[in-house]
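Below you'll find a set of structures to go through.
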Structure 1
């Protein structure tokens, strides 16, 4: 009889499957309900006026169309490499690498921008330099990311609850003011609303990141698609109601001039103490966005390294924490470099540039795979099809290209107006 000494066997550590539907949905909602609504709503109001809510609604439709494509694709392919896997199977490795590098760039650029926003809110409360606050945000969230996915999930659930309370508070304050303004007042016409939709899409960034949690999710083929759809729907309803409430309370022109627009809206109803409370909630919101963005981007880096799209050492999994530690700290270093820059509006549009390129590619990939891999098992299938042809994926592809044009226009002209 041959005795096998298990202690000599080298078993490669794997990521821990600890997340259920509630955890993953909250992760999606947590990153979506981040700096976008707290910071961009003022800029958006300056472009779309009282029709700011319509810009959020249009962005929500595009997010849902693309989210359904992600949902079907993630039910077909398992793993954290996400977009790389989908585009690689549909179009080819070179274009898949380009798309993956785009989404990684969107990840660390947006994380840096939101860290800067965190630094701004922190300076308003304790008067320390923005760079110091932003650096603290990057280091703290990187350490939590390194320690473990369960710790990240617990912090995210608490932070998301705080974010929700803040946004629901604004909605509640706005109820008595509903109907005070014309919600279709567009100072720059419908073109301004479309430009706003292209800008505030940054606020929906997060639903596509859910797929990077596949290897840490229980029954991911069923759980991930449901979490994608739920997180988009929850965030969309809240965003639209907050936009309506904010312009109802203080008007779009006042909202546009504020560096802390939602805090100003709260102050208009309840006084200066409400401003402080909303500023603290904004701190929680921005730090949580940085955390979840760092987590999901590090998982994409890890997944790509496993697929040999990035250096192998980035696929290393920490033996104790069961996290991709090398990917975590490399991402932290790159993010810190971008903290040294920082115009939120410019960075939001730059992030959207990468996002719309990625989303157009993902929708196109689903269309191609419906024909090339039509017999492949799917636990979720996007609705509204003509034979094999996915109508919603085509609408997602065309709308992504259309909004990409507005993003380029915004980048060239500053904000479009």
Structure 2
């Protein structure tokens, strides 16, 4: 039996979920940080669960040719793959998708799917940072300790400079701030911050934060009351995305609130949208979990004649309404949960469905509601391989076939991978 703090020599086998790698010691599974499949490492056990030990690499006894120098604090910002050469990272993420589909979804894949790569530095357009006594940072992996976001490389240098100025400006005022969220557009010409106040912070004093730090907008909310205060500038950022490679290219204009969900990788955003649109057959489209309209409004801009966009979250729903408005009667916005929409409405005949659910995936009611509509094609965009595998299995059991699978590395150096699955009604 493996005990906490035990030192183990491990032969690392393959990638596992969450950024760890799988190894075994006397037949017991060990999930180890900081290793690469094929390596032999010395690791310390951090904790032991039911039948599984969790460990961290201390020494690499036999190194992979794909190992590289990692940042000083690999736990900061989820940089758990930063010690792995980038091309190997992409292959590992393809293997993770393949493993999840086989193990959870009982869908054997003959080979790992392709994972489209991204530049590793400055890719991130949205970040949620924590504040403690005026200090701003990410939580270190598995802890509530703050760490410096600069060292992760995920944010642009200009964004890090803004965060440092915010930190310097906060001083005593930061004692009442629990969290701040920052959102940028692709060129980073718009940069808006939203702060959550949990204490006696002077809101009026915070208003100067925008001017003195280079933000284009600042909003605030108190955890003990409803509503948002607009302190300075605009609360939104705006992007113009080129969603086709035609000449001239087709562009779509999307505006979103700082608090709205949006895909976070500035380098792969247009490529992801083009990929999804390229999978849609001619005819009507239903966009479930539409957010601010990344896929559905882009489809309208590309010429789709009939798009239904469903979003129940109030902030994103407001942005969706505004972004779809220029397309007039071709756009049908439904401000309701996906489940409520599917219970009360019938999709246009032969409509293709786009679904981009949260990390928890689709509910049983949502899946059964989509199956009842019998769309000929479903394009499922997923940020979590486990729930993707579960939901794809449910669609297969409901009469669909998995036709294609592609990964997009929206978060380099982390364990996350975005996956686009194509399902065809059989």
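Coordinate-derived values only; no laboratory data. This is a predicted model, so every value here is computed, not measured. Cβ atoms are built from the backbone, for glycine too; each structure is taken alone.
Data overview
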| quantity | calculated |
| --- | --- |
| helix-only ellipticity at 222 nm (-39500 (n - 2.57) for each DSSP H run of 4 or more, over all residues; to 500) derived as -6500 - corresponding label from 1, 2 | 2 |
| Structure (1, 2) behind the derived value 3.9 of distance in nm of label points 7 Å out along Cα→Cβ at positions 64 and 216 | 2 |
| Structures 1, 2, by mean count of other Cβ atoms within 10 Å over residues 312-319: label with the highest value | 2 |
| log10 I(q)/I(0) by the Debye sum over Cα atoms at q = 0.06, 0.13 Å⁻¹ derived as -0.23, -1.06 - corresponding label from 1, 2 | 1 |
| Entry that produces 138 once volume of the Cα convex hull per residue in Å³, for residues 152-287 alone is calculated, selected from 1, 2 | 2 |
| Structure with the greatest value (metric mean count of other Cβ atoms within 10 Å over residues 120-127, set 1, 2) | 2 |
| Among 1, 2, which structure scores highest (criterion: relative contact order in percent (Cα under 8 Å, 6 or more apart)) | 1 |
